[in-house]
Structure P
Amino acid sequence: MIKVLLVDDHALIRDGLRRLLQDCTDLEVVGEASDGLEALRTLRQLHPDVAVMDLSMPGLDGIEATKQIVAEGLSTRVLILTMHANEEYAVRVLQAGARGFIGKGAPSQDVVGAIRKIAAGGCYLPLELSDALPKRYARKGPGESPLETLSDRELQVLKRLAEGRTSKEIAQDLHISTKTVDTYRARLLTKLELDTTADLIRFALRHGVIEDAW
């Protein structure tokens with residue numbers, strides 16, 4: 001029996017995943033968590049085989065939680081589930097130590113298959129990313145994405161700025177000061193050669209950092 005932990009800040013997503021997995025006789029949902037910190041506490045207690053974890057959560061997000069799981073030497077393998085199923089995020093979550101990456105719009109059977117593959121010791125990527133990532137690592141110079149110049153923290157701040165959050169909200173979410181948020185904002189503008197926060201929002205939409213709500 002494969003023991004699974006569901007980690008997402010939206011109860012509706014967790015409910016949907018639980019209903020999907022309860023029909024699989026070899027999978028058992030042993031716990032749930034609504035953010036990265038709660039996930040870590042639950043992992044230490046329950047030791048599930050696989051954690052299906054959202055990428056974007058308040059406080060400790062999926063990337064930082066995965067890094068902590070690896071740093072602590074916990075045996076749980078992480079499958080990142082996200083709205084942002086693009087190449088850039090795939091690279092970052094794999095570098096953090098996740099064993100798989102799948103979009104929230106993926107077919108149900110793909111999610112189940114990804115969990116089984118990761119539990120068996122394998123890695124999972126959607127087919128389109130499996131083809132794209134080797135080409136990415138072969139690229140050099142002008143073909144590189146501008147997102148590659150950003151650190152994980154800079155990308156976290158960019159995403160939240162693009163979502164319209166204030167410096168105070170971002171500071172609370174990431175457990176940093178508002179002054180530090182403003183420093184990151186200035187650094188983003190410089191690195192990306194942009195002038196305003198509106199430019200950052202357009203950049204984030206163009207490069208898939210956030211989804212267009214319209």
Structure Q
Amino acid sequence: MKARLIRNIIFDFGGVICNIDISITERAFVELGIRQFDKEYSVTDRDNFFGSFETGKITPQQFRDTMARYFDKPVTGKEIDTAWNALLQDIPASRIALLRTLANHYRLFLLSNTNEIHFLKYLKELQEVHGVSGFEDLFEKAYFSHQIGLRKPFREVFDFVVADAGLNRAETLFIDDSVQHVEGAREAGLQAYHLREGESITDLFSTEMQFLRKR
């Protein structure tokens with residue numbers, strides 16, 4: 001990392017700060033009796049049902065009611081929420097500690113494609129497991145797709161964050177585990193890093209931390 005060339009860092013959430021495994025949700029829905037979930041679910045199709053949920057165009061209850069139609073038997077809203085949230089795994093304490101350290105040296109932001117059901121689930125974990133009252137404790141500002149109506153990898157979401165936060169694109173690093181999101185950030189003029197499978201931001205910034213401790 002070239003610390004002196006970066007003043008701002010924008011983090012993705014799922015797969016970067018919070019561990020996720022979409023296959024767990026796929027299995028959970030199959031066990032509940034859903035039909036062809038793997039064919040219906042797409043994280044890259046902007047205009048599909050899930051994309052609409054991620055941009056706040058449909059409510060959590062509308063999401064549950066629509067999902068319920070795909071099951072072979074009656075299911076409750078709680079069962080749908082539990083299966084839907086199953087992909088959200090742990091938020092390692094080491095990553096929380098890293099963010100707190102980085103915040104002393106950089107302006108930190110969060111940009112996440114998410115939905116209200118997932119948001120409430122991991123907010124609860126931050127509060128109950130890590131004692132973090134909210135995202136404002138870790139970031140200068142957090143941007144969630146279901147709240148701002150925009151989602152990655154499309155240019156308008158990066159332009160929105162840059163304008164809202166008053167960022168210099170050339171001095172801003174975006175980190176995401178999705179290559180198409182990284183490409184979108186680069187097209188918007190940001191520096192961007194693709195966090196590959198098996199990599200962690202704690203490893204990514206290990207050398208950086210040594211540098212910062214000496215400053």
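Computing relative contact order in percent (Cα under 8 Å, 6 or more apart) across structures P, Q gives 28 for structure Q. For semi-axes √(5λ) of the Cα gyration tensor in Å, for residues 81-160 alone, the calculated result is 20, 20, 10, so let me know which of P, Q that is. Source structure for this number: Q.
Can you say which of P, Q returns -15500 when helix-only ellipticity at 222 nm (-39500 (n - 2.57) for each DSSP H run of 4 or more, over all residues; to 500) is computed? The read-out was computed on structure P.
Just so you know, all these numbers are worked out from the coordinates, no wet-lab data involved. Owing to the predicted nature of the structure, the values given are computational and were not obtained by experimental measurement.
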